[in-house]
Structure 1
Amino acid sequence: MELAKSSRHSKITGDFAECLVLYWLSKYGFECAKVDHTGIDLIAKNPISGDLMGISVKSRSRNIGKEDSSVSIPNDNFEKAEEACKAFGCKPYFAIVVDAGNSITAYILSLSELVKISPKGKTASTWKMSKNHRGSYRVNPNIVIFEFSHSTLRWFSC
């Protein structure tokens, strides 16, 4: 039986995704910080390339049966990320975090790679989540991916 999500679940999902990406980058030696700025959510210094990254985090929590639902990214998010990155002297990146089924998957890629994979539509870009698309993301060397599998071992009685 699937229970309804809380009224604040979208906000909580967004905060969790930002902290999850921040944690994972930090774990692997990135100096990084959460920022409160229009267009980007995180700033991170890549210890491998030396790049300063401005990262906009997009997150979704999918119900059972909706795991393949796409993530829509409004077109103005690209311009906002570019403007923020210009102000901070960093390169624009996006992190897309999706909680679906029994896994949470994060994709981190440059804005230019995102636009190449998911071109802007009339109002938004669509990051597709079908099995075939997820497979193509896994073999794309320009997309960093990390994933967690999870299960609830015991929960409150109804």
Structure 2
Amino acid sequence: MSKLITAALLASLGSLPAHAASQAELERGRYLAAIMDCGGCHTPGAAMGKPDTKRALAGGDIGFAIPGIGTFYPPNLTSDRETGLGAWSAEEVDRAVRKGMRPDGRELAPAMPWRAYAAMTDADAAALAAYLKSLPAVQARTPGPFGPTEAPTAPHFTVQMPK
């Protein structure tokens, strides 16, 4: 087999899902997303007490301004390939949730409580990733991120340091 064919075969195998999620695994993932309150930040309107359930987990519309770091908006967690997690592998979702690392190597914003989720079991992390990857795609781009000297273009909470 030529090196080109072998490389193409390996590349295509790498894009296949590791396994097909069972209904029980998807239900476990849905449960975990609920008790971890993913929707509290990642659903439009949720931060103001009026979650848009038709766009659940499609990204928050209110950001978090962190002094000296910037302003960050909770991203779209649906399976949309352009604006959500659709192009992420289950392993990349797991790495974000338990290690705070995006696929491109950037650390997630400090507002993401990944440290609280770091002890999640492998089975629970797989279930959560499977559930998020199963969500219907909602195309919804969130603002930012904005650096510490940039002006955010959407509403945001600000952390005020005591004097």
Structure 3
Amino acid sequence: MSKTFALTFLSGLLVIGGAIWVVFLKQEGKHIEPKGSILKVRTLKLDDEHSVAVAEVRIINDSDVGLVTRNIEASVIAKNGEAQGNIVAEMDVKRLFQNYPVLGEQFNPVLKGRDKIPPRSTIDREICATFALPIEELDHRKDLIVRVQDVTGPTAELHEKHQ
């Protein structure tokens, strides 16, 4: 192999490698990876077998692309296993706070489907879910999990922090 051919080949590899690196650099921030945390949880007994959890959540969108919520789920890890919750609609959450003053004040708007989270921003919202669990089991849970899915697929899984 001649010296000229080897230098030309290596130069070509460097140019191609540089072009690939520039493409990857330009794509940084275009990939949605929602994150967040559960800040506070309030619980309420509805009857002997049903209870409600109101979670204050913080969702972080670090990407350069807006996030649009598609699906919101809540589940709880109780001593007897995992229980899926039913998300409560915004109007019903307002009534819940009006009819049960023991819950306190509603600090943030309710997170719902099709809510938009702008690029490079953080929002605080409330998520309310009913569980087919007695209040004692809900209050002694191991973890509360909230999943927020973007319309393009990525999902943030938020866990309650225990002190």
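For the reader, a short list of remarks on this structure follows.
- Comparison of 1, 2, 3 - label where mean projected area of the Cα convex hull in nm² is highest: 3
- Ranked by relative contact order in percent (Cα under 8 Å, 6 or more apart), structures 1, 2, 3 are led by 3, which has the greatest value.
No value in this document is a laboratory result; all are computed from the given coordinates. Every value quoted in this text rests on a predicted model; they were computed, and no experiment measured them.
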